[in-house]
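Derivation of every value follows stated rules applied to the coordinates shown; laboratory data play no part. From a predicted model like this one, the values you see are computed outputs, not experimental measurements. Cβ atoms are built from the backbone, for glycine too; each structure is taken alone.
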Structure 1
Amino acid sequence: MTALVQGDAVRLPFADAAFDTVIACWLSTDVDDLAAVVREVARVLRPQGQFVHVSAHPCFTGPHTEALPDDSRLVHPTYRVEGLHEPAPWWRPGGIRSRIPLHHRSLSTLLACFCDNGLLLREATEPGDSAVPWTLGLRFSRPGYELASPGDPRS
């Protein structure tokens, strides 16, 4: 039986090393302290556990990016302005970001958040058919120790 558990992402109600895999979707722009969330993810992952993070692509989606009708993007000079942003004038009226502000983090800040919390980047992907990606997928692992087989030179 699977249980649904509600909790605070910066204080997950799980034991250390409780999970082989953790998945976070569309989270990075909606939490105040992403580093605290990632620390918790690293804490609840078992050694060699996998963390999959899928989110808005920070380079091509955010307060600095204006989507144009031909699927191209106009990047405004606010990419390096990180933190909480109010809606930009080019955002769709009535869209979610007109009601809920976002936390923009540059790609380097986003990656450092994971790596500074002990996770190793294993794979990055920019899925979708669009010429300029909207989404960024990242797969990390928590370092761990592999048990050597008998006769393995690492033993």
Structure 2
Amino acid sequence: MNLKIYGYTQNSNIGKMGIEQAFEKYLKGTDGVNRVEVDSYGTVSSENVVTKSVTGQNVTLTIDYRLQKVAEETLVKVINEIKVGTPKMKKHEDASAGSVVVLDTVTGEVLAMVSYPSFDINSFVNGINYKDWNNLNSSSLRPMFNRSISGLYSPRINI
């Protein structure tokens, strides 16, 4: 897709996943244009704003960072406990992935959302190297698969 027609340049940062990708068209804004005249020594002689930049819109998330941290830590702890078994949990050595979603039952706001295993999204900002991409993409644990929003799970009732 040619993003140039939407005002993107090769230096534009573009939301690649999650909220940033979903709301990219609102977050982007519009680049401004400045005309700068310099002499042969690189000294600026004049500067004019041709087009003012326009800031993109804001998106406010409802994630509670403390609850998010607890959910992340607890999910990893519980998966590891399931692998070895505890007096309260049956042992399942192949336990390796999971998801936690915490909602405010009154407003429907998402307070915490965790998918495990995960990866560092920041590694994509300036381009991910081949080795890291290959590791993420070929892992049998599928760390780039967001189990919270893309997983399909049937309800389970214990009677």
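Tabulated data
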| item | result |
| --- | --- |
| Label whose coordinates, when log10 I(q)/I(0) by the Debye sum over Cα atoms at q = 0.09, 0.17, 0.19 Å⁻¹ is calculated, return -0.36, -1.04, -1.20 (choices 1, 2) | 1 |
| Structure responsible for 9.1, with mean count of other Cβ atoms within 10 Å over residues 45-52 calculated and labels 1, 2 on offer | 2 |
| Relative contact order in percent (Cα under 8 Å, 6 or more apart) derived as 14 - corresponding label from 1, 2 | 2 |
| Origin of the derived value 16.2 (mean count of other Cβ atoms within 10 Å over residues 29-36; candidates 1, 2) | 1 |
| Label whose coordinates, when mean count of other Cβ atoms within 10 Å over residues 37-44 is calculated, return 7.8 (choices 1, 2) | 2 |
| Structure from which 0.85 was derived, FRET efficiency 1/(1 + (r/R0)^6) of positions 13 and 69 (r between Cβ atoms, R0 = 35 Å, to 0.05), options 1, 2 | 2 |
| Given -7000 for helix-only ellipticity at 222 nm (-39500 (n - 2.57) for each DSSP H run of 4 or more, over all residues; to 500), calculated: source structure among 1, 2 | 2 |
| Among 1, 2, which structure scores highest (criterion: mean count of other Cβ atoms within 10 Å over residues 85-92) | 1 |
